[in-house]
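Bear in mind these aren't lab numbers, they're just calculated from the coordinates by the rules spelled out. Computed from a predicted model, the values in this text were never measured in an experiment. Cβ atoms are built from the backbone, for glycine too; each structure is taken alone.
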Structure P
Amino acid sequence: MENMYINHLAVFVCAILSLVLGGLWYSPLLFYKGWKKENNFTDEDLKKVNPAITYSFTFVFALIMSYNMAFFLGDAKTNMAWGATAGFLAGFGWAALIFAVIALFEGRSWKYILINGGYITVYFTLIGLILGAWR
């Protein structure tokens with residue numbers, strides 16, 4: 001534990017990144033139409049969501065995930081390459097795949113799994129990269 005290093009500003013930036021990347025990923029520019037269709041959402045359904053609550057919880061959960069990753073990458077020898085690798089392995093190898101298992105049992109489509117699992121994988125890879133680089 002003597003060599004543990006957590007950059008709290010980097011962790012905060014990684015939590016903000018969740019909102020930024022999610023905003024882009026699920027925007028009309030990328031996967032909005034497919035995500036909306038795979039969830040059978042209508043415009044009226046989406047208008048019912050309270051953005052203040054949703055984004056507040058999203059930020060808090062992203063902050064917890066970012067701190068969790070920071071603790072895993074807290075060794076002084078961690079660098080950008082190892083951070084990105086660890087982020088990818090956690091994102092794809094754990095988070096996206098357990099998401100896929102649950103989605104399969106829910107009868108969800110592969111498109112649904114790939115859109116959401118892709119976001120999970122990219123997000124974790126990026127936070128690993130940031131935490132590894134910003135030492």
Structure Q
Amino acid sequence: MERKTGVIHIYATANNTIIHATDISNAHTFSMHSGGAQVKADRLGSSPRAAMDAAKRVAEEMVAKGVGAAHVKIRAAGGIKSKTVGPGARPAVKALERAGIHVLSVENVTPVPHDGCKRKGGRKGRRM
């Protein structure tokens with residue numbers, strides 16, 4: 001039996017972690033869950049535990065649809081915002097492996113600015 005391959009997009013910010021699983025051409029969505037939907041308190045949406053729970057649900061739905069392997073693309077907010085991924089990115093990848101998805105590659109696809117837009121805050125920056 002041949003395993004289907006998919007792409008898992010993990011968008012991890014300081015406030016939430018969104019996991020979106022698609023086929024290899026990104027045309028068909030297999031599953032999509034967020035860390036914020038797994039917990040009651042808003043402040044826990046970006047926690048590693050919430051990201052692991054969301055990744056586990058995504059992996060279960062992918063395995064049920066016959067997808068056994070995936071390329072993982074991790075993204076932070078990027079652009080003129082933060083370029084560091086949130087605390088839920090690495091635990092999400094770990095949870096995918098544990099749930100039965102064979103991770104083929106992990107890639108950081110955070111957009112990097114090339115001196116296009118100006119960062120908000122004015123000339124002297126944000127003053128407290």
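Looking just at relative contact order in percent (Cα under 8 Å, 6 or more apart), which of the labels P, Q belongs to the structure with the highest value? Largest one: structure P.
Looking at distance in nm of label points 7 Å out along Cα→Cβ at positions 80 and 112, point out which structure of P, Q has the largest value. Walk me through the intermediate numbers first.
On the way: P: 3.8; Q: 2.0.
Greatest value across P, Q: structure P.
To test your reading of the models, identify which of P, Q gives 46 for percent of Cα pairs over 20 Å apart when calculated. Traced to structure Q. Here helix-only ellipticity at 222 nm (-39500 (n - 2.57) for each DSSP H run of 4 or more, over all residues; to 500) was derived from just one of the structures P, Q, and that gives -22000; the source is P.
Consider the structures P, Q: one of them gives 21.0 for mean count of other Cβ atoms within 10 Å over residues 8-15 as calculated from the coordinates. Say which.
Values: P: 17.4; Q: 21.0.
Label of the source structure: Q.
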